[in-house]
Structure P
């Protein structure tokens with residue numbers, strides 16, 4: 001009889017090829033693609049608190065009709081076989097069935113299906129709120145406070161993306177707090193950067209994502225998010241807050257520029273190229289944490305495989321095994337003997 005597994009168990013190297021399985025998972029998204037022969041197929045992403053995986057479902061599959069009738073964000077019961085493609089976990093999905101709320105409660109609730117950051121959400125919120133108090137310029141600090149007040153609790157629950165980085169509940173505040181930490185560490189190296197303006201820019205740079213994404217189990221872009229995007233939405237929130245705080249025109253324009261340029265490149269969604277010391281500083285920290293967020297998640301949710309799946313944001317799979325020097329250092333700290341292979 002097939003065993004019901006979570007994502008971590010499914011991806012375990014202990015799973016045998018063609019082993020049958022069942023799983024209770026969240027349907028995150030389903031995207032239509034076209035095969036080389038011109039026929040359509042669908043890439044479905046399933047996940048739980050242990051991570052996610054994608055599976056190709058072809059039009060002639062018995063699971064296809066039910067998959068297309070199920071909206072993203074639904075809890076589904078799936079069955080299939082463990083398979084891999086080019087070294088990547090890619091199971092065959094045989095059946096898809098949407099699970100009702102009553103059935104979900106009987107099976108153990110939904111909390112096991114929601115991926116969250118490893119850090120506590122309440123602690124992240126306290127750290128961000130403390131960071132706001134370090135902005136010494138009164139009206140700049142008030143601008144940040146008013147911007148956060150406008151979006152409310154959504155800032156502390158929203159994801160930072162739907163797939164690329166920090167794409168889970170509390171992901172936005174996690175990404176922002178990590179940037180705050182990097183900002184404070186790097187500011188002493190760059191006296192050309194105005195500290196308060198950089199701190200404010202880091203905190204509000206992605207605030208438009210509270211509107212760009214839906215507040216659902218599997219966040220998708222909202223209508224407004226598709227039509228305007230978080231850069232423009234964030235600019236409008238910050239401009240409104242700055243005018244309400246009576247922030248001087250020059251400082252407000254510079255803060256707006258950070259929001260408009262933080263994506264780094266026009267083809268990545270920036271409205272302008274970074275053209276102030278603070279905008280360059282924030283954009284580079286944003287890029288660093290976005291990429292390292294992908295690294296951290298790949299290390300956190302992966303199995304014992306040497307490499308992760310291909311990461312589009314890095315344009316490569318990630319080598320997951322630690323460097324040999326780390327093993328040697330750990331042995332030294334534990335005062336353990338080192339063998340010749342380790343040395």
Structure Q
């Protein structure tokens with residue numbers, strides 16, 4: 001193992017390569033921070049498994065998710081970002097510079113770190129979910145609801161997320177089937193009231209999804225089962241929305257940084273600053289409310305600007321100390 005003095009030292013290290021990570025890289029590179037991005041196992045993040053993206057500014061005719069992420073990647077590279085394949089497996093935030101270890105055992109030192117590892121949507125675990133993901137199956141009504149205007153869709157889940165997705169979709173679709181495993185909703189009373197008073201939402205209590213049906217190209221229906229009677233029921237739908245929650249990709253940072261009760265990184269409100277000076281968090285890894293590509297990109301911008309200001313303040317402080325010592 002190399003002694004610490006021989007390790008590569010990086011001004012701004014970005015962990016993750018979705019909209020937050022690439023945007024942070026663009027801004028950090030333009031600020032001459034010479035950013036290095038560890039792209040992880042899925043360069044480009046969740047959007048690389050999405051088809052049409054219609055709500056990101058600058059694409060008036062929409063764009064395919066993988067194409068949009070390549071655009072962001074190429075823009076980051078144009079300004080000199082060092083993109084590296086690899087998965088970060090260990091971090092040490094106990095002192096600056098921070099020590100970061102890659103999955104090949106490589107260690108680097110980082111003066112600042114921007115965490116942009118995102119969050120992963122929870123799915124039911126059906127093979128048909130994978131087959132039709134992006135072709136009728138979605139985990140984001142705000143992202144994809146527009147494509148199902150005037151059609152019939154289903155939402156699975158019983159919490160606030162499912163209730164919000166169902167009421168959002170009800171405004172634009174003909175029918176929303178809400179599939180609830182239990183005989184009650186876990187959603188807040190206010191959300192339950194909204195669900196019960198939306199005429200085009202029909203609830204299937206005590207039901208689970210056994211299969212998502214399709215024609216080989218797109219979703220055409222779903223096969224449900226009553227958990228009490230075992231009775232099967234088929235519904236005809238064009239969209240199937242999974243709303244059973246997300247898991248933030250923060251396991252790596254357990255014990256290193258403050259997380260909330262659901263595992264999301266805590267940031268100072270209005271900033272991307274964490275409880276560790278010099279460590280910033282951007283995108284879905286710290287945002288359980290909006291979870292949009294454009295908000296992730298916005299916080300990526302914020303993180304890079306805050307990292308640059310942090311480094312400037314540390315440099316200024318060091319210069320002041322040297323001057324004081326010289327007096």
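None of the figures in this text is laboratory data; all of them are computed from the coordinates on show. Note that the structure is a prediction, hence the values are computed from the model and not measured. Cβ atoms are built from the backbone, for glycine too; each structure is taken alone.
Some points to look at:
- Comparison of P, Q by distance in nm of label points 7 Å out along Cα→Cβ at positions 113 and 137 - largest value held by: P
- Between structures P, Q, the calculation of distance in nm of label points 7 Å out along Cα→Cβ at positions 225 and 241 yields its largest number for Q.
- Comparison of P, Q - label where distance in nm of label points 7 Å out along Cα→Cβ at positions 105 and 297 is highest: Q
- Look at relative contact order in percent (Cα under 8 Å, 6 or more apart) for each of P, Q: the largest one is in Q.
- Structure (P, Q) behind the derived value 43, 20, 18 of semi-axes √(5λ) of the Cα gyration tensor in Å: Q
- Structure (P, Q) behind the derived value 16.0 of mean count of other Cβ atoms within 10 Å over residues 73-80: Q
- When helix-only ellipticity at 222 nm (-39500 (n - 2.57) for each DSSP H run of 4 or more, over all residues; to 500) is computed for each of P, Q, the one that comes out at -8500 is Q.
- Looking across P, Q, the calculation of mean count of other Cβ atoms within 10 Å over residues 129-136 that yields 17.5 traces back to Q.
- Read-out P(r) over Cα pairs in 10 Å bins from 0, in percent, for residues 33-200 alone, computed value 8, 26, 26, 17, 15, 7, 0, structure in P, Q: P
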